[in-house]
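Okay, got some structures for you below.
Values quoted throughout were computed directly from the atomic coordinates according to the rules given, and no laboratory measurement underlies them. Quick caveat: nothing in here was measured; it's all calculated off a predicted structure. Cβ atoms are built from the backbone, for glycine too; each structure is taken alone.
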Structure 1
Amino acid sequence: MLRSMNTLQRVATLIVATIILPIGSAYAQPNLDVDSARIANADAESGNWLAHGRTYDEQRFSPLEKINEGNVSDLGLAWSTPTQMGRGHEASPIVVDGTMYITLPWSKVMALNAKTGERLWDYDPQVPPEWARNACCDVVNRGVAIWKGSIYFGTLDGRLVALDAKTGELQWETMTIDPDRPYTITGAPRIIKDKVIIGNGGADLGVRGYFSAYNAKTGEQEWRFYTVPGNPEYPFEHPELEAAAQTWTGKWWEIGGGGTAWDSMAYDPDLNLLYVGTGNGSPWNRSLRSPDGGDNLYLSSILALNPDTGRLKWHYQVTPADNWDYTATQHIILADMEIEGKDRKVLMQAPKNGFFYVLDRDTGELLSADNYVDVTWASHVDLETGRPVETDGDYTSEPKLVYPSPTGGHNWHPMSYSPQTGLVYIPARKEPFLFINDTNFKYRKWSWNTGLDFSTMIAIAKTQPPPEVYGILLAWDPVKKKEAWSIRQDTTANGGILSTAGNLVFQGTGGGIFAAYTADTGKKLWEDNTHIGMVAPPVTYTVDGEQYIAVLAGWGGVPPIIGADFATAATTTHINEGHMLAYKLGGKAPAPAVTPRRYTLIPAPPEDDASVEVINKGERLFHQNCSQCHGLMAITSGVVADLRYSSKAVHQSYGKIVLDGVMEKSGMASFSNELNKEEVAAIHSYVISRAREDRAAQLKAGLQ
């Protein structure tokens, strides 16, 4: 591995519709009239996957067992459909009566024949390519919802869209955000009682979080819940914010505050409670966000609301005064279980901060909180107060190496709970991060606003040996409050989990391995090397009596975009070419055609006589404005353009590209509202210096 790759690891670890007529009898009379009753009784039609987590409780457990531990070794590819896209694929497919619905990068939607993989229709919402600059974590989308014959999804640029489920024709769309702010939508909507619930992202750039309910038939907004208070000089939008404002100091509203609800939701029909996880503060650094302290409600919290009114019943703040990007937007699972001799209706979450939480979902009472990965920012969670006991994580005065990293002990990749084994299966990771306070922080409207000093972080990281990092497939016992079994994985950014009544657990990895394990012991029973990195979760369904296991393959998200997950990049031997893959017993379809990756010599960069001071300035500006797409130290992992490999024409056109926006249609937005000519020149000098440095390392290693 080249020197620059080792350095990056040190840094990263420290720190309109096209219609195709349906084919086949399976599509003669599909019942697309999905409603609350069908989702609540999903086990009565277990051959479908009707909702994001299959059921309202989001357990991602299927009672199907035709594929089981005794015959899973006979699993083979039934079909594969190329998506013709090379960005992150994160969607959970929805499958109803033989029709599959998926979302793709850039918020595109595709309907497929779930038996054959044939494309039925496509819909492109025409997201402006330049909006990609506002996406912290790739141009991804995690799926659609189906309701009474319509398909619903959010777009990267903040729209909520409804399509005809049979034809893909547009029914309505509504803008859910202020387009003058860097909001995005990447999560899947949930639908309850004819209300489409959707949140958004953008806290890393500086926005105010909220989530909203829209009428499923008309698209009209019915209620909105803000997760942080606005300027207290004005009336609060709803009563919960008045109390929350007492937990903030300074002028947080000028940046936004954060708290975006960008992913996790679950629903209990019996209690009529909607559960929503909220995100990090803006900026991450609490000393800059709320300088005189305070818990900063409702950041990093689990909220329980009445979905009819949007009013709050209870909240639990997972990480008070969040300082580390420890979102609580990770997967929420509802289950009924006996805890200490008492039957409980529980809510479970393994958020970024490294503790596994079990709450009473009726009252919000904390039942347990135990670390499922290495944790150094807190010693434990006090069960009396419900608060973590912080230890060595405050980096206001000096740099701190903290476990877990901002990517979390577990991120958005869904967990699964098996009522058969009583275990929760978590796509976890071991990874630290070096946090350093940015003493020169200045809010920038269209850039990342973390409050961290990445340039100093990199300088320190270059002098340190890289810590050990790896992924973990972890089976957690929420009753015994401990690990049942685990499997160490070379790659850290891996896919979500599916468990089934066949005593099976399925997961794909960032390195392209799709595998099945026994749910009770973790024994690997089967695998397929797809050569396509996976981060999305699998689903299972039946068509004509045959059970299928399906997963959307295509690597992306934060680690490969910023170049952080080099362990995964090193094992990804093929170009990132997205495919929808479906397996069945005895499947004999040919493997998807993907292109082997070939590492090439960085072209000789142009001559540049910039001073060290200019290059250092360019480095700082690069990490403020460019690294979220083009990688730390200008190294990416094959998902977006690696600037070290820029052509002569690109080098000659830096000003036109960065300031004039001549490549906006390719996704490279103009940064004229953030940068001037002198600053762009400094960034260019930094990129040239990085290309020169790494080209020399390649030549020394013998690459020609």
Structure 2
Amino acid sequence: MSEIPVSKLTEQQASAELAHLADVLATANKQYHTDDAPDITDAEYDRLKRRNADIETIFPTLKRADSPSDQVGASVSETFSKITHAVRMLSLGNAFDDANVVDFDARIRKFLGMGVDTELLYTAEPKIDGLSLSLRYEHGKLIHAVTRGDGEVGENVTNNARTISDIPQTIDDAPEIMEIRGEVYMSHADFDALNNRQGEKGDKVFANPRNAAAGSLRQLDAQITALRPLKFFAYAWGELSNPLANTQTGAISRLKEMGFSTNPLMKTCDGPKALIEQYVKIEDQRATLGYDIDGVVYKVDDLSLQSRLGFRATTPRWAIAHKFPAEIAHTRIEVIEIQVGRTGALSPVARLLPVTVGGVVVSNATLHNEDYIKGVDSKGNSIREGRDIREGDWVEVYRAGDVIPKIRDVDLSKRPGVSQAYVFPTTCPECGSPAIREDGDSVARCTGGMICPAQAVEKLKHFVSRGAFDIEGLGNKQIEMFYRDADLPIKQPADIFTLETRDAENLTNLKNRDGWGEKSATNLFAAISEKRKIPLNKLIYALGIRHVGDTSASLLANNYGSWSAFIAAMDAAKDHTGDAWEMLNAIDGVGSVMATAMVDTFHNRETRAAINLLLSTKGFEVQDMAARDTSGSLVVGKIVVFTGSLELMTRAEAKVRAEDMGAKVSGSVSKKTDYVVAGPGAGSKAKKAEELGVTVLSEAEWLALIGPVG
């Protein structure tokens, strides 16, 4: 990865890094959440995900369709039945130093319009390194236990969870419906004893307590789970028919009274200074706790404030995880290889002599781009004091957050005398097409387009990925197989939905091929058939339009509502002019870069033909977006622009409330704008509204339309 500070990245460098981070983080999520066999430490995972988020903050228009920021967990295993969470299980944002904690507090105060001298209480508690679990109780009885999964759908492990003594089977004086969430873990002593027993029997030994806990909870035989010494800490909740308390502290106390184990190190703190002091105390006790933790979690204590703060796409605004520092190791680069992504970017990867970093074996490291290998940035300035990277070099490997770690530096004292500088390829290693690096771009890209098998395969992988069509049984391995299959090929999305028909016409059916069977083939065809009806936001995301991530796809889908309205707008904006073009750019969160990528995608002849073919396949249907419950709202469908300094609520809160009431928030004023809400200091936007005859409201008048702040 690049050593260049995020604030100094060029747009081209940022785009290249986001492409690479999306690949490595997706692999890490699957290894951690689905396979229970992570290939990197939590610290490295966090570092990479944080860098990804920082880049997206500075370059919001570069956010990818497969952005790690929009992902929670990974797809559930096919081994267990699935249960949909009544309330999504989200992940937490991360802090890595004291400054991040101060910024977290400042963001909350800004959102709430709260001064720095106002008391704001938080809770601080250890972040357990285990497996997240949600327990649903109805009328005081445990109904089911579900793993996090992808945050929306998890694995049903109820029978296994019933064997954990820390999990009550029945609860007196509980709300009628109550989902309690927490972490399943294994103590160090129990982990050592389990591995000793496993070793004596010649069975699998576990790499660390987290893997042991996850593997034990996900046993097919609950009797095996019962023999494993699992524990459970409760610290959160999902659906509740009645609130547990008014504060986080009170709710956790209530859980303890109900019989759940809660962490004794949880403490209420006033402000970031007190939070950091508690972090230091917990870190000092880390080695003696007897179980693994990887940081400290901070949450706003007042539950009414949590409700006001709400959620981002995958994380709550009112909580953050302050992670412990990462680790470093030294190893040798065996070879440098080039990977080609779905946008044609050539990404160099170092294959390493395997080395353990923080308990995880590392064998790969990203090298970012040609400049990074040379030891310079895009402007020719030295990084690593100008030391280049070569095959055979001994390097310092740093992990702090995800899958593929980064190389911090090179040890020139160990460089072989016959070492030669690495020569970056000028042709695509997959298809042989020229690899061109345009002026100002740090990334070389294959010009082969869809004739490049690497790009075509990666686009298809994205199409069936989680967040897109998510077709069970059609993963990366199967896509690669079908792409190269001479009798039953999948070369473009429409081919997926004709697979069953084409299979019936083949002499050798899929069920008779190696690695398949009648059941697996039947299940695949059924899974494909289930996805012939797809929500608009999922389709937009699946198309893999550059700069359009999961969140952006939902934003666009909610704005246009239907495929017919969406594609009509793209067609009308073909020349990057006119009302449709202006409306697209005015959507808060879009911008000219994303708008250009979208419109140009739909006017690429090959791409449009592939989309039209997909839409014309038998039974294929794009579902309109479900309308929000905005009964009684006077601003449904209205386009609103906020300008000036709001005094009764913050800009962020105003936007969220407007969208909840069915309004569309725009960043610019046009003749299509319905209302401009102008606070003190309103300038050019208010003036333009008056010129166009757009209604200008004060903040008080706006609140009179939608109702006062709750």
Could you tell me which structure in 1, 2 was used to calculate helix-only ellipticity at 222 nm (-39500 (n - 2.57) for each DSSP H run of 4 or more, over all residues; to 500) as -4000? 1
Distance in nm of label points 7 Å out along Cα→Cβ at positions 107 and 171 - structure with the largest value, from 1, 2: 2
Given -0.57, -0.81, -0.98 for log10 I(q)/I(0) by the Debye sum over Cα atoms at q = 0.15, 0.18, 0.20 Å⁻¹, for residues 99-202 alone, calculated: source structure among 1, 2: 1
For structures 1, 2, calculate FRET efficiency 1/(1 + (r/R0)^6) of positions 59 and 211 (r between Cβ atoms, R0 = 25 Å, to 0.05) and state which one comes out highest. 1
Here mean projected area of the Cα convex hull in nm² has been calculated and equals 28.2, so which of 1, 2 was it run on? 1
